[in-house]
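> The structures considered in this document are given below.
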Structure P
Amino acid sequence: MILHKESASGAHFAFTNRWGGVSAAPYEQLNLGGSVGDEPDAVRTNRGLAAESLGLDPALVVWMNQVHGRDVAVVDGPWGDGDIPAVDAVATTRPGLALAVLTADCTPVLLADPVEGVIAAAHAGRPGLVAGVVPAVVESMISLGAETSRIVARTGPSVCGRCYEVPEEMRADVARTVPEAWSTTSWGTPALDITAGVRAQLARLGVQMRENSHICTLESADHFSYRRDRTTGRLAGYVWLGTDRT
């Protein structure tokens, strides 16, 4: 169920795979996305299973209505019964509150300044990378007291630069904004490496990139991939502060 979990001085990071849930095909098994056509009861059960496996209260996990933009919401609790805002990044200073990002090829970005107690999660697909969701979420963290020299970041499973084939014009358009995203597929056609672009943007901001997932979602049968399957589930990345900050 949980692909990877890591802690860093009171901040915790985790990413899921597709197994250990209750969803039926084509969302089997641990689909955590609520807007992909899966049964709502199955998604609620899966979110509960994933949270409990991490020692989290499912009611204290903040999800996003992701739209491939750059807007960031600062939160101090779950959204409640109202509509979830259309944002692609969330940040908080509240210990025990977990921030979640959904992906199925895009790059999940988890960030934390464990000293100041500021965390954030961002959804970086091609449009969001170009729009600047990564600089926007770091700026939001700074507004909450974080310092870039203390922020650590993790990226999770995503489609790799050897597999993310795009038209030549699209590759050129993205590379004009983020040159490091320029790539070529393993079969020699134009491609994009979104995670490389995220890492480059973070580096320019002075953020430490401690770990980069080696898993390509399109290549891995253990992960959901929209580009491979179209109708499929969503993975999740989680970041949270321990209540004792140790």
Structure Q
Amino acid sequence: MRATARLVARRDRHGRTVLADLRGESPLLLRQVPAPGGGVTVYVVGGAAGPLAGDDLRLDVEVGPGAVVRVHTVAASIALPGRPGAVSRMLVRATIAERAALYWLPEQLVAAAGCAHVADARVDVADGGTLHWRDELVCGRHGEPPGDVEINTWVDLAGRPLLRQSLTVGPNAPGWAGPAVLAGAPATGSLLIVDPNRPAEPPAVCGTRARLPLAGGPATLWSATAPDAHTLREYLEPDNALDTIAASGGGEEREVVRVG
């Protein structure tokens, strides 16, 4: 199955965000819901199961100057096996203009046993733009090992590279469950926040969470592993991440000190 979807947001003369273009094809159906504060909220509704191996999906998001867009999904996406040797692909391309904001906060991607899936994100943020970008992966459904999933996230800020991140799990990714990658954790994810109005914070590690300010601009990356999807979401809720990464169970945050 091949499907494309497109979302274009503009700010009108009254200061409100309006959708100049909103269209999609199953399984990428886009639905606008009421949103407070002058922005818009759009949900991606899965019009079919999957992604199934062999699917080729693409979503384009364009947020114009001064516009504010929040994107959610109504449920987790489950990458499923399909015909032998086939790979499913999902590409998200997003551009955020100056003074614009995009909050990309979907539900988790679940790597079902036997799947072969590649998820690519290419994001361009203009100088003065704001971005909240969350990726979450659950390695297999309950009681099953994961299939093969590759997640690539590329973010540029003001035309310069800000983040290049890639994660591969599954039977064709040696060592993915070892101590150098997930250390056996079945859920992992990250939250990138680009915000020119947010004060810089030092790098820190707390339990299975880490906070890393990025050198390329006013941006911070939170990364985490967790025993389940619920705990991972607690770690990567934007409000929780903005407040603290204090360890659960009373642990202490440890600041990372760079030497040299």
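A short reminder: the numbers here are calculations on the coordinates, not readings from a lab. For clarity, every value in this text was computed on a predicted model and none was experimentally measured. Cβ atoms are built from the backbone, for glycine too; each structure is taken alone.
> Quick check: 12 is what I get for relative contact order in percent (Cα under 8 Å, 6 or more apart), calculated from one of P, Q. Which structure matches?
Only structure Q yields this read-out.
> Still on this model: If you rank structures P, Q by FRET efficiency 1/(1 + (r/R0)^6) of positions 2 and 178 (r between Cβ atoms, R0 = 30 Å, to 0.05), which sits at the top with the largest value?
Going through P, Q one by one, FRET efficiency 1/(1 + (r/R0)^6) of positions 2 and 178 (r between Cβ atoms, R0 = 30 Å, to 0.05) is largest in P.
> Further, regarding this structure: Thinking of P, Q, which structure, once helix-only ellipticity at 222 nm (-39500 (n - 2.57) for each DSSP H run of 4 or more, over all residues; to 500) is computed, gives back -6500? Don't jump to the answer; show the numbers that get you there.
Details: P: -6500; Q: -1500.
Attributed to the structure labelled P.
> To which of P, Q does the computed value 86 (volume of the Cα convex hull per residue in Å³, for residues 42-153 alone) belong?
Derived from Q, not from the others.
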